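Please go over the structures that come below.
Nothing in this text is a laboratory measurement; each read-out follows from the coordinates by a stated rule. Because the structure is a prediction, the values reported are computed rather than measured.
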Structure 1
Amino acid sequence: GDEFTFSYDIEWRPLDPKSKTLASVVNTRQGLGGIPGQPIPEGVNKMVIDFEGPVFKGLDNKSGIKPIVEASNGEILEPIGVYPVVGTNQWRLAFDYKQANNNPVNIRAYLVDKNDEAITETWVSDAKVTIK
């Protein structure tokens with residue numbers, strides 16, 4: 001093959017650049033799946049993601065915010081919850097998932113507005129079920 005030579009500079013910054021229009025992921029939590037107070041389903045974990053940004057100002061449960069959650073090598077289970085975190089500029093996305101085999105589940109998630117326009121950055125994870 002051909003040989004190529006490139007010259008470039010790498011800049012290191014303490015934080016990722018923030019979008020002026022999209023909310024950012026501020027927290028991710030993983031734990032046991034299922035409904036609190038009910039028996040824990042076998043092979044199911046829960047993922048909880050908090051998004052924060054000025055795009056949420058003035059929005060409530062009736063604003064038409066919808067979750068988009070996709071998985072490969074696994075399954076996203078219903079229901080998928082999305083709701084504002086009271087007293088903050090955050091919205092929380094919560095869902096259960098299962099692995100198809102021993103490989104991690106590749107999950108992508110973000111929120112859209114009532115016009116199906118993305119209002120958050122896309123959260124991506126290779127997740128494994130921690131409790132079988």
Structure 2
Amino acid sequence: MDRVSTTRRGPSREEFERDPLAWFEHSRRSSRRAIAYALVIPLLTVLTGLVIALISRAQGGPICEAGLSTWICSRGYEILFSLVPLGVALAGTFGAFWITYRTWARYGAWRPWLAIIWVLIPASLAWMTGFGWMFVNGHH
């Protein structure tokens with residue numbers, strides 16, 4: 001089946017124009033989902049980094065034994081700590097881009113999703129610039 005002849009799921013633009021209350025409710029639901037998404041992705045990024053740091057601290061390693069660090073104890077964990085949470089943050093940001101596009105294509109309330117992208121981009125960049133040096137240089 002081709003994309004041109006398929007029917008759209010959900011209410012159409014004309015149905016929303018005839019019923020402003022339906023549009024308001026739809027927009028409000030979309031805004032709540034977008035805000036929840038914008039809160040969960042940075043939280044998940046930080047939690048991922050914290051789990052990696054806790055595992056590294058529990059296992060120990062040459063960097064901690066030398067007294068250079070107390071949390072990230074090996075080169076492998078330096079790489080994991082800088083890249084895995086960054087992957088979570090970037091996946092969340094690109095996920096928001098995709099949700100924005102899909103919502104726009106279905107005549108949905110896409111503006112809240114576009115707005116949270118402007119929250120997720122700096123959050124991703126903050127992790128990248130804050131801990132990216134660990135991937136490049138390490139503790140040397």
Structure 3
Amino acid sequence: AERAGIIKSASLLFTTIANAQTPRLLIVARRAHTAGLYAMSGPGFDPAQFLALPTAAISVFGRRALDRFSADRDMPPPAQAALKDMIEACSNPASLVDKGLLDAVIPVSEMRPRIAAFLDMASTIPRPDIRKQVLLV
């Protein structure tokens with residue numbers, strides 16, 4: 001019952017985010033993995049700006065999940081190391097900028113001015129009259 005409640009709450013959250021008409025700014029400060037990234041209005045929700053701090057890690061799997069995954073499959077240590085290296089290389093914010101998945105990597109000192117500039121810009125974006133709705137079934 002508790003699990004069903006969590007799933008229902010998460011689906012309502014995603015529906016609300018998908019139907020929101022406000023411009024979205026996503027800043028990853030530490031870590032963002034899979035559902036958590038989408039809960040923060042990730043790339044699938046087309047944020048107006050997607051920024052990260054230099055120390056951020058953005059990936060499908062977190063370190064613990066990756067360790068469990070490789071342990072469950074009895075991977076030899078060289079394969080485990082190669083998998084970790086691949087995940088770390090892919091989750092590096094600078095590489096995500098190069099791939100066009102992230103708009104910019106910003107230092108903490110730039111965060112406040114970037115948020116202020118985004119809010120100024122967001123107030124000028126025209127909002128559509130017709131809303132596309134994502135329905136929960």
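For the reader, a short list of remarks on this structure follows.
- Structure (1, 2, 3) behind the derived value -15500 of helix-only ellipticity at 222 nm (-39500 (n - 2.57) for each DSSP H run of 4 or more, over all residues; to 500): 3
- With respect to volume of the Cα convex hull per residue in Å³, the largest value across structures 1, 2, 3 is given by 1.
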